[in-house]
1. Could you tell me which structure in I, II was used to calculate helix-only ellipticity at 222 nm (-39500 (n - 2.57) for each DSSP H run of 4 or more, over all residues; to 500) as -3000?
2. Kindly point out which one of I, II the value 2.5 was derived from, the read-out being distance in nm of label points 7 Å out along Cα→Cβ at positions 19 and 107.
3. If we compute mean projected area of the Cα convex hull in nm², for residues 43-82 alone for structures I, II, which one ends up with the highest value?
4. If distance in nm of label points 7 Å out along Cα→Cβ at positions 11 and 115 is computed to be 2.2, which of I, II is the source?
5. For structures I, II, calculate mean count of other Cβ atoms within 10 Å over residues 91-98 and state which one comes out highest.
6. Identify which of structures I, II gives the largest calculated value of Kirkwood radius over Cα pairs in Å.
7. Any idea which of I, II comes out highest on relative contact order in percent (Cα under 8 Å, 6 or more apart)?
8. For structures I, II, calculate distance in nm of label points 7 Å out along Cα→Cβ at positions 51 and 99 and state which one comes out highest.
Structure I
Amino acid sequence: RTAVRAGATGVTLLASPPALGLEATRDRPRIGIVTGWLSGPALKPVTLRAVFDVSQALPAVPVIASGGVRTGEDAAECLLAGAWAVQVGTATLTDPAAAVTVAQGIVRRLKTAGLASPAELRGLLRPAEPAAAEGNPAPAP
């Protein structure tokens, strides 16, 4: 809200948080500089939560999901959570065509769902029924 009040016309969620990886058998950090940044698939659940929360609080503000997107399904999940667009980053380090692969996956998802545009997926996430959220099967409609 503060960024929007200050003039931001949208937000990108989520920056890579600082992280530490250790090799316990060698009593050493996994990387030479000791600490680094968490990125890639491990970030997706955190990104989805942030996108969902901000999109619910500020539905008119465009949100770009950034973190953990490597497939069309990942991108679709971000859109369902409320993102207006997705960013593909870390996946391109191992697959330079990752953004194309993600775009093709979104197209397949749209065709399967009978939708014409990624915007039609935005914000469709619905809370689980109370029984399902507690680990019990949801009642049949």
Structure II
Amino acid sequence: MVREECAVGDDVSVWSNTVVDYGCRIGNRVKIHTNCYIAQYTDIGDEAFLAPGVTLANDLYPGQRASAEVMSGPSIRQGAQLGVNVTVLPYVVIGEGCLVGAGSVVTRDLPAGSVAFGNPATVRGRVEDLPDISTRVRAHEIGRRA
């Protein structure tokens, strides 16, 4: 479900049981998988990918009346990829091209091109230093046969 007052780009996919709350901005060619929650006032850049179960929060002080005045979701920059069940806290910026590992809780900004994972998520490397995807898939297949 995409709520009112959202700006949604071209060729965007939103899978089942996902909620994109009020006032979000979603760029072009974004993929948001199943069972995701995109909080109000979140900004998602072009070609970002959110795996199943991603939660983007917007409330620094849940339950406090004054909190409504300072609500802001995170900013997911162009080409960022968030793994299964990643949680991103309010105001956090996920830099362009970041890769965030499954189950991570992102409490602080991540620089462009970084690989981060854990709880709390910490930068563990750079996307540019990862082997290309075909090499990673082959290594995984070989490991499964061993």
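1. It must be structure II, since only it matches.
2. Among I, II, the structure yielding 2.5 for distance in nm of label points 7 Å out along Cα→Cβ at positions 19 and 107 is II.
3. Across I, II, mean projected area of the Cα convex hull in nm², for residues 43-82 alone peaks for II.
4. The structure behind it is I.
5. Values: I: 13.2; II: 21.4.
Top value of mean count of other Cβ atoms within 10 Å over residues 91-98, among I, II, belongs to structure II.
6. I
7. Largest calculated value belongs to I.
8. Result for distance in nm of label points 7 Å out along Cα→Cβ at positions 51 and 99 over I, II: largest is I.
Readers should treat all values here as calculations from the given coordinates under stated rules, not as data from a laboratory. On a predicted model such as this, the values are computed, not experimentally measured, just so you know. Cβ atoms are built from the backbone, for glycine too; each structure is taken alone.
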